[in-house]
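Structures incoming, each one as structure tokens.
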Structure I
Amino acid sequence: MKFEKAFVSREHRYSLGIETDSGGHYLAIPVSNQLIDYLEYYKLSDDEYRAMRDNVNQAIDFADSCRRREHDDRLFMQPGTDRGVPR
């Protein structure tokens, strides 16, 4: 999988973009575990992506719900046993 960023909010700690192999859109949040900092990538529909691109509040709300692990079913890759915590 290759993730290409289209938008980054440093203030709200999320990014939006496309996974180039599948053509699917994503929202990513930074997380850290005992060893590394990494990103968790959550799948978005095309409509969700456009809405979040155009409405920062909607993107912030979704990112916050991902930090609460409410959308784990949308992860591109399931985390291992040492899952990171949001930063």
Structure II
Amino acid sequence: MPVEHHTLANDLPEFKHEIHQLKMENAHFKKLFDEYHELTRSIENMENEVTLATTSEEEKAKHRRVYLKDELVSMLRKAQATTA
């Protein structure tokens, strides 16, 4: 079964402009964004069995990714509201 790619651009196309802007202007957003994408690559490697990991490690990584995505979406919504 193919692994779904969870990039922010794929998951949140409605925030494409805000993602670009915040990556350029907000160091905290960029740090979280980079961590999210690094973690996503790591999870994809676990799912594809490129990297060996326990179920617990994989689940912990997925929970962290959800937390990061929630934080990023919150920042994106605030940015979108201020430009509207």
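Out of I, II, choose the structure whose coordinates give distance in nm of label points 7 Å out along Cα→Cβ at positions 45 and 61 equal to 0.7 when calculated. It must be structure II, since only it matches.
Given 12.1, 36 as the derived value for Rg and Dmax of the Cα atoms in Å, which of the supplied structures I, II does it correspond to? The read-out comes from structure I. One of I, II was used to compute helix-only ellipticity at 222 nm (-39500 (n - 2.57) for each DSSP H run of 4 or more, over all residues; to 500), and the answer was -7000. Which one was it? It traces back to I. Source structure of the calculated read-out (distance in nm of label points 7 Å out along Cα→Cβ at positions 13 and 37, 1.0) within I, II: I.
Can you tell which of I, II yields 35 when relative contact order in percent (Cα under 8 Å, 6 or more apart) is derived from it? Computing relative contact order in percent (Cα under 8 Å, 6 or more apart) on every structure in I, II gives 35 only for II.
Quick note: the coordinates plus some simple rules give every number you see, no bench work behind them. Not measured: the values here are computed from a predicted model. Cβ atoms are built from the backbone, for glycine too; each structure is taken alone.
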